[in-house]
Every structure is written in structure tokens, then in C-alpha cells.
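The next part holds the structures, each set out as C-alpha cells.
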Structure P
Amino acid sequence: MDNKKLYVGNLDYDVSEQDLADFFSTAGTVQSAKIITNPDSGRSKGFGFVEMGSDAETQEAVSKLNGAELNGRPLTVNEARPQKPRPKRW
């Protein structure tokens, strides 16, 4: 695995990016934590991405945190797939 970015699903809508970073710091160094939001409402879409400091920390986060509970919800944690190109919306 040479991708240090993780997909994190099933997030509680009240989880902040700081909460996510703090939670993942138990598995290593967190480079960034981003929660995807609806552009119109600004509300969380219930998923996000975390970038870890190394491949080893990425593996550790997947094995340690996939299925772990944050705010009472079991998280889905796996390696993020590259973003597919999307058609432009005019």
C-alpha cells in the first residue's frame, strides 16, 4: 500500500474534523482529516478522508479502527480509491 489516504465511512453527522484527527491519532501521525460536506447545506455527508504519516500507520489505522466506534457508530475504514474523473457541471 503506497497510498496513505483512508476512506472513513458511517460517520456521525456531529463528528468534527478535529474529532476525526484525534481518533485516528491513536494509530499514528495524522497528516490531514477532511469530512465531506454538502455544498449547499454545509452538513456532513457522513464520510471523510484521513491521511496518515506513513504506510505502516495507514495499515495500523485500518486494522485497529475499521469497525471501531466513534460517537456510537461503527466506522468503515479502508484504503481510499483514486477519485474518478467526473463530468463538469455547468
Structure Q
Amino acid sequence: MRLTAELSLYPLAGDVEVPVWAFIEHIIASNCCSASTNSMSTQITGDSGDVFNCVHAALEASYAQFGRQVLVAKFIPEHHVDVEPPKPT
């Protein structure tokens, strides 16, 4: 089953940008899922097993390097784009 995970990482101490970017870069480097980032979250899409493995590996690495953090995750099965741009009239 294809799955999309929307992820937001919140470091509990110290610098915020470094741990967040390291987490995102770990996800992208895994190359097992497609990834899209914006100012609020990172979305990864792929086979459900790949998505869960990718999140697990990135979170373990982030905890080991940066300590305590909170990860907020939303998992959306069979995700597709619901909103399309308006068609020209």
C-alpha cells in the first residue's frame, strides 16, 4: 500500500534548525521514498514499509545525535492530491 507521512520535528533544547535539517537530509539520503518539504512539515511518500522504515531510521539517528525531540506524524494511506489548480476560463 502506498502511504504518505507528514512529519514535523520539534527539538526540545538548543538550536532548532540544525537537528531539523539533519532529520530531513537523512530522509532524503535514504532514497527509498519521495520527499517534499515546506516551512511547516516534510511529507514522504512510498510503499508503507519503506515509509515506516525511513521514519524509524531518521528518528533513531536524530535522537542519537541531538537528544530528546518530539516528532508529530500523520499517516495518510493511498494519499493523492485533492485540490487541483483552477482551470483557465
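Figure out for me which of the structures P, Q the number 1.00 belongs to, where FRET efficiency 1/(1 + (r/R0)^6) of positions 27 and 43 (r between Cβ atoms, R0 = 30 Å, to 0.05) was derived from the coordinates. If you can, show how the numbers build up before the last one.
On the way: P: 0.65; Q: 1.00.
Of the structures listed, the value fits Q.
helix-only ellipticity at 222 nm (-39500 (n - 2.57) for each DSSP H run of 4 or more, over all residues; to 500) computed as -6000: which structure among P, Q? Don't jump to the answer; show the numbers that get you there.
Values: P: -6000; Q: -12500.
Matching structure: P.
By the measure relative contact order in percent (Cα under 8 Å, 6 or more apart), tell me the structure among P, Q with the highest figure. Walk me through the numbers before you get to the answer.
On the way: P: 38; Q: 46.
Going through P, Q one by one, relative contact order in percent (Cα under 8 Å, 6 or more apart) peaks for structure Q.
From P, Q, which structure was Cα extents along the principal axes in Å = 41, 30, 19 calculated on? Provide the component values of the computation, followed by the final result.
Details: P: 41, 30, 19; Q: 51, 29, 20.
Label of the source structure: P.
Computed from the coordinates by the stated procedures, all read-outs in this text should not be read as laboratory data. Because the structure is a prediction, the values reported are computed rather than measured. Cβ atoms are built from the backbone, for glycine too; each structure is taken alone.
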